[in-house]
Each structure stands twice: as C-alpha cells, then as structure tokens.
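Visitor: In the part that follows, the structures are each spelled out as structure tokens.
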Structure 1
Amino acid sequence: MLSQIMHSIELFYPESILLGGFCLLLVAGLFIPANRTVLGWLTLAVLGIAGAALLREAAGGGYTIFSNMIAVDSFSLFFRTLILAAGVLVVLFSLQSHELRNAGRSLGEYYALILSLTLGMFLMTGASNLLMMYLSLELTSMSSYILAGYMKNADDSSEASLKYILYGAVSSGIMLYGISILYGLTGSVDIYSIQKALMLGDYNTLGLLIAGIMIVAGFGYKISAVPFHFWTPDVYEGAPITITAFLSVASKAAGFAMLIRFFKVSFFDTTIGNLPPGYWAVLHGFAWNNVLAILAVLTMTLGNLTAIWQTNMKRLLAYSSIAHAGYMLLGVVVLSNQGIAAVLIYFVVYLFMNLGAFYCVMLVADATGSEDIEDYRGLGYRAPWLGIALSLFLLSLSGIPPTAGFIGKLYLFAALVNAKMIVLAVVGVLNSVVSLYYYVRVLRNMFLRTPAGETVPLALSPGRYLILALLAIPTLLLGLYFGPLAEAAQASVSIFGVR
C-alpha cells in the first residue's frame, strides 16, 4: 500500500506543485503584504511550473493513481490545460485590477486561494471515484466561496458569498445523498465498478433514477444549469471581476469534465454493438440523455431570455454564461465522441471570448467605476481598440462568423444533426438568435449612442493592450484556422483512462 501511494505521488506532479505553491503563497503573504506585484508574479511562476509538469505528463498519460481514484488520461489533460490557461490569464487580470489594488487587503491569501481553486478543479477533471468527485468538488467550492466574498468593502460581496455557500451546501448535500444511494445499489464508489455492477441488471430501477438525478443536481450546480443556477447572477455581480471571469470558464469546465466522465463510464453498456462508431449506449434503456436534453433546453432558453432585461454587464454575462452551459450540454446529450469533442472545442473558444469580455468589463469598470450598460455609451470613440475588442468578443459569444464562437457552435450543431436530433439543433440556433439581441444592445451603446455628459478618452497601458491582443487574436484566428484544435479535441475523448 505504501509503495503504491509513493508511486502515485510521483505521478501527481502538477497537483503537488499547486499544493506547494498554495502553502508558499500563504507564507509569502505574511512577509510581503504591500508588494502585491511580487505575489502575482510568484503565482504565475507556480502555474508555469505546473504547466511544465503537464507537458511532461502528456508524454506518458493513460493510467490511474491512488487506487484508481484519479484517472490521468488525455481527457483530463485537455481540461487541466484549459483550466491552467484560464488561471494564468486571471492572474494577469488581477495584477492590473484597480478593484483588487484598492481593496486594502494583502493579496497573499487571494493568490493562494486561486491556486487552491485550480487544484480542486484539476482533481475534478480526473476523478473516477464518487468520493473523490465529491471531495474535489468541495475543495473547489470552499475556495470559490471565500474568493466570491473577497471584497469585504463592497456591499454585494458578502451577500454573494453567503448565497453561494447556501446554494452550494444544499446541492452538495443532495449530491452526497445520491452517492450514498448509488453505493447502496452497486456496493462501490468506483465508477468503473459501478458500471460493471449495473451491467448485471440487479438493481432497483427507481432507486437508480433517484440517485442519478440527485448526483446530476450536484453537477448542475457547478455548471450553472437550470434549475440549479440561482446563485450565478448574484455571485457573478458581487465577486471581484477577476474571480467572476475565472468561475465562468474554469469552474464550468471542471464541472463538465466530471459530468461527462461520470455518465460515459457509469452508464456505458458494452454489450450493445450495433451503434455507430464513437457512440455509447445507456444501460438498460436508462435514457439519461433525455434528462440532459431537458436541462440543456431550459438552461439556454432561460439564460438568454433573462439576459435581455439586464442593465449590469456582469449580470448580463452571468446569464450569458448560463446560456452557454446549455449549449455545451447539447454535446453531452448526443452520447457520442463527436458530441463530447464538440464540447471540448467549444470550451477552448469560450475561454478566449468569455475571458476577453470580462477583461473589457474590468477595464471599463476601472476607468469609470461603473458596470452599467448605459455607461458604455460612446465607448467605441473614447477607447476605439477596447470597443473593437469587446465587439469581437460579444459577436463571438453570439456565434457570428468568422469568429471562434461560430466554429464552437458549428461543431455542436453538427453533432446534433448527425445524431438526428434536429429539434434540439433548431432550438439551439433560435437561442443563438435571441442572444444576438442583448449582445448587439451593448454594441449599439458603444458605437451608435453618445454619452449624456462630457466624454473623456480612456487611455490604456501597453500591458493592457497586450492582454487584449492575446485574447482577441485567438478569438478571430480560431474562427479561420481550427483544424489542429478539432484534432486535439477528438484525440482527447478517445480514451477515459486505462483500467
């Protein structure tokens, strides 16, 4: 047992580096509370070392560690790389954030919690044991709760953190109860052993249905799916913009990785051989894809319709994030490798366009002190490059060609059409049309309406222009040249660990 644990630790490099960095940042924050730049760059160094460890791992992935509790495969590697990239960008945002600079608090614990949050999401992507899924979800949630309420001087920050905790506690409790029922039915918490037990068909059908729905509630909370989305708008509005951006991409990615692994392994029927290549069958007629289809339609429809009435940019992007979770659930509904690969492609383009939109919101908030959409009047003339970049990100979020967002939705809808789910594809397209309305409303304010008072040009530093370029160029480039991304996504869903 000891030798197995030591061997697993040797294969646990990226996570071990993040854990060490977390401890280092906590200690460093005690001694250099005033020099926040050093702490930020130290965090970037830790993330860079973890990235190097991921590259090393990429050469020999495809195994499980810690008694099959964590899978190290191409699927988890893809999502961990995505989460790490989001973490690096968010730390760069944080180094430039006036909101954090004026908080009057040492940022040692802030950056330490970002590493803790990243560690939890890393574990979520590879968790192949229900207890590990729950523990990693709780580690992620605990870090998120604190970071959401980090701005104690803001009235809505503590409220956001409290609501996050309450909704998180309820959903976690429901999920844990579902896990206990599933364990009682199968006698195991390992998802591969659960699959083998379910293959025998000796279980209570109603009990399995209740357990599955309860576990889905935990996943739905993490990915902001309706009806588990109620925390999202308030938390996104009350949290620091940097944390809102991180949660909107990385936390959602980790939740989807765990959801996909749970369903594709636990309810996979290996006895059915008459399906097209790449498709997977649900055990004994348990049509979980129908449940996910209902969640997807509700999520993207409610998210888009509610976003129309928002006057705050962070709340608008919060409901937009809910809608995008609905789009990505469509890929899971297909029950094929093509559908899951489409989700992976969508997440990469979503990383750039959504983080880019939040970065623009941060820049405007730093300059004007406002997040209200009405205060974006004339922004395209006061800061032309910022207005153009924000326009690009919003058009990409709505799926307008030739942006990367169009490619993401194209792959999702193509997977639905190939699976003969035409109705879901039509619903997705109609929702994209609805989303265009509230995105264009922001563009109208920036370029077609003049501000009520005196206008002052918004000057940006070269560093901020550089980050805008790092986000805008891939958003446009991936809409024109996306072949390598599609190949990487398809390769990442071919295996789910070696057992």
Structure 2
Amino acid sequence: MSGNHHGDARAIRAGLDFPVIDSDGHWLEYGPVLVDYLRKVGGNAAADGFLSRDRNVAATILMSPDQRRDERRAQQAWWALPTKNTRDRATALAPRLLHRRMDELGLDFTVLYPTSGLGVPFIGNDERRQATCRAFNMYVADAFREFADRMTPAAVIPMNTPAEAIAELEYAVKTLGLKVAVMASLVRRPIRTLGRGGDSRGYSAWNDVLALDSEYDYDPVWAKCVELKIAPTFHSASRGLGFRQSHSNFTYNHIGHFAVAGEAVCKAIFMGGVTRRFPTLKFAFLEGGVGWACQLYADLIGHWKKRNAAALAEVDPANLDRKLLGELLGEFAGREWAARLNEYKIVPEGETAAAAWAAQGPAVIDDYAACGITHARDIRELFTRNFYFGCEADDPANVWGFNARVNPYGAKLKMLFGSDIGHFDVPDMRAVLGEAHEPVDEGLITPDDFRDFVFTWPVEFWGGMNPEFFKGTAVEGAARKLIGQITGGEVPAAARV
C-alpha cells in the first residue's frame, strides 16, 4: 500500500451499506482515578499490583545501557503513547469523548482493550494478581457501562491455573456482565530443576503456551468459555523473550513480537487438538496481523504431509536396505566405505533412543495425533473455522489473508479489523478507516473482502459465540440479520472461506 492517502472517515463510512466494527481498539488508564478505585474495591494488594507493572518498566528504562546489557533486560518503549494530538489522547482516556467521536472516526462499534492493564494477569504474586484482575474488571465494567451501545471493554483473565481462570471468567461474565475476555498466554513458569526462585527474565523460566505440554489441563477453561459464550482472545507480547532482547533498541524488540506471541499460542491450540475437541470455540489473536498465520497455515499442511504417521515410513530406519546401501557405497565411494558400513549410524542422534521413542506407537510419534487428521485438507477446516486474526489498518500483509489463490486449498483466513487507537502507531484516529480501505482503492482486495474484514468476520466471531453479543448496540439490526444468515446456513458469498 502506498500510504499516501487515507480518505475521510465519515465519507468512507457514508459510502458503505454495512456497519464498521472495530475489534481491537485501546483505552488508556487514567492513573489517579483508576488506582483510587482499585484501592477502594480491592485493597492495597490490587492498587499495588497495578502500579508494580509500571514501576518495573520504569526501572528498566532508567537503567543505563550497560546495566540493561549486564542484566539482559530488553529496552522498553519510553514514549509509547500519542501526545502531540491532545484531542486523541483525551479520547483514549475518556470513554465519553470516544463515544461522542465514534461517527467522526467512521466506527459504529468498538471492542476496547486496556493498555497497562494487559500486564495485570502477569503479576507474579498470586494474591496481588487475583486481587488486581478482579478490581480492574470491576472498574472497566463501571467505566464503560453507560456507553454500551457503541463500545464494550475486555475483561482481563489470569491463566496461571485453570481454576484461577475459571473463577475470573465466571465473575466477569455472570456478575459484571462483561462479554469480552483477553487471556494471559505465554505464562512464565520456573524450570523445576533450576528451583522456583529464579528470575523470570532469564533462562530459569519457560513459557507455557496453555494447550501443548502445559503443566495443567486447560480444557476445563475452554469448556467454560463455551458455556459462558465467550470467545477467547489473546493480546500477549513477546518483547524481551528469545531474539527480542536488545538492551538498546526498542524497535528491534517490538517488530513482530505480537505475531510471535500469537503464533506460539495458535500453534499450540491447533496441535494440542483443541479445535478438534471444541469445534464451536472461536479464538482471536490480536494485533499481530495475518502474515504469520498464512505462513503457519501453510507450514502445518506441509509438515503434516511429511510427518504424519504414514509418511514417517519414509524415514523409518527399518526401511533402509543396508545390503543395497553397502553395494552402492562400494561402487561409488570405495571399499573402505563399504567395509565400515556396520559402524555407520542410520540415526545420527542415536538409533537406540530413536527406536525406543518410536516403539511407543503412533499416538506418541505422530505430532498431529491430537488433531485427528486423515487428509491435509482437514487442516483447512480445523484452522480457518476456529481462528481469527486481528489486523491493524495499515498492515500491507493484510491482503495475503484474502488471497485464496495463494493460501493452500483456496482458503481465506478470517481477519478482524483492529484500529489500535490510543497507541503510538495511530497518531490520528481519523485516519484509521481510510488506511483500512486503502487496499480496496488500490485494487488489492475487493469491496466484498473489505466488508468481511470490518463487518462479516467480526460479527461471525463475536456473535457466533454469543448471538446476543450485539443486543442493544448501534449495530444490533445488521448483526442480527447476518447472524441469522450464518446460523441458518445462508452465509453470504463474501464471507465463505
């Protein structure tokens, strides 16, 4: 995309015959008021828990480059929020102002995620984490309740244990009436052999991706989401992990970090068989775009073709004709090679160990066993049916998700338009809808594709799990009609995958 024109949001919206649903906007916490509220309803544990997140970031920024290098701390964003556009800054802080400006931004409805609050479920101390999550969710329910016709906030759900997650889901939905949940992922856990007191910033911890090789069985959480009609969303970060640990360069750490975090959990959910066991449950991975998802989808298919249980016969050492191998080596490499054939290890890593692993049977050695796949085409259904990908308006890779000619088996990956208003990459909220529409202007996607992006797929995601999700909102009529078409088997052509 050229990035040279963004159009007028009002004019673009006026030219559409469907609403625009923003599935990933952001609000900014107004500290003086929020902290007082947290302390009042949750005590010092809740207030201190929230403040601890900002203190940790500030402490890292205040370190000298040498200190960050020595402690291997990743550089943080020292200026991460818009300031020059004061009206936009106030809009992100005050729900009432955002509500008033929705038409100006060309948005009919928005799902709003917190900013600092995204870190609340990662507070290390159990008491503080649980108290802060509970009080924070009470705050968002109170702060946004009167604006429910145009916006709805996300509850923050800690995932340290299934029981903790279920308790907060129950409270957020049944008591507070919240209908969006953002779940912690990449939960840092100590490596047992290194003790439980290690510094989680270093190498004494590992990242739990919840659905594969976890210390816990999270199926009860997914079952609870189905019961409560909640579509799990993930908005996790991977700055400071792996190859995003530059002590001096924030941009180096920031590029791709949402995508990496999303891929880790998405891949685990798929390969852990969650989409097979919970066929109606929809998951969204936000702000990382769709490029990584297209690559993952293709890679899952490519790897299955080479690593499914039947295909492993191609690499089974028992199928090697050692006699023929010896003859060929003798003819083309010489007698010395042929004479030493008995010393040659077919499996360099250790034939005995590999044989012992393989002897456990297909349920163990088939990496796709939990998915129940019989043909590569099955992956399309298990992947595209359950997964949705949050895409920012200015991401040029968005067009890849629509390209059924490139994606295996003619798939379109389902994307959710996310404005990301409130953060540094949106210096002018009025430009977002124009940026999202730019691929249509340039002929890269069709008007029907755009409709799917900002309306069909958001309604399918939120309303598919909870048909009453849009009740009482400005988009209720249009959403209800579309949900009726989907549940009645009359999905519009533009929305078919």
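Values in this text are rule-based calculations from the coordinates and carry no lab data. As the structure is a computational prediction, the values presented were derived from the model and not from experiment. Cβ atoms are built from the backbone, for glycine too; each structure is taken alone.
Visitor: If you work out percent of Cα pairs over 34 Å apart for 1, 2, which one comes out largest?
Guide: Top value of percent of Cα pairs over 34 Å apart goes to structure 2.
Visitor: Using the calculated result -24500 for helix-only ellipticity at 222 nm (-39500 (n - 2.57) for each DSSP H run of 4 or more, over all residues; to 500), pick out the matching structure from 1, 2.
Guide: Label of the originating structure: 1.
Visitor: Of the structures labelled 1, 2, one was used to calculate distance in nm of label points 7 Å out along Cα→Cβ at positions 101 and 133, giving 4.4. Name it. Could the numbers behind the result be given before it?
Guide: Details: 1: 4.4; 2: 3.2.
This figure was derived from 1.
Visitor: Between 1, 2, which one scores greatest on relative contact order in percent (Cα under 8 Å, 6 or more apart)?
Guide: Greatest value across 1, 2: structure 2.
Visitor: Using distance in nm of label points 7 Å out along Cα→Cβ at positions 181 and 205, single out the structure from 1, 2 with the greatest value.
Guide: Of structures 1, 2, the maximum of distance in nm of label points 7 Å out along Cα→Cβ at positions 181 and 205 occurs in 2.
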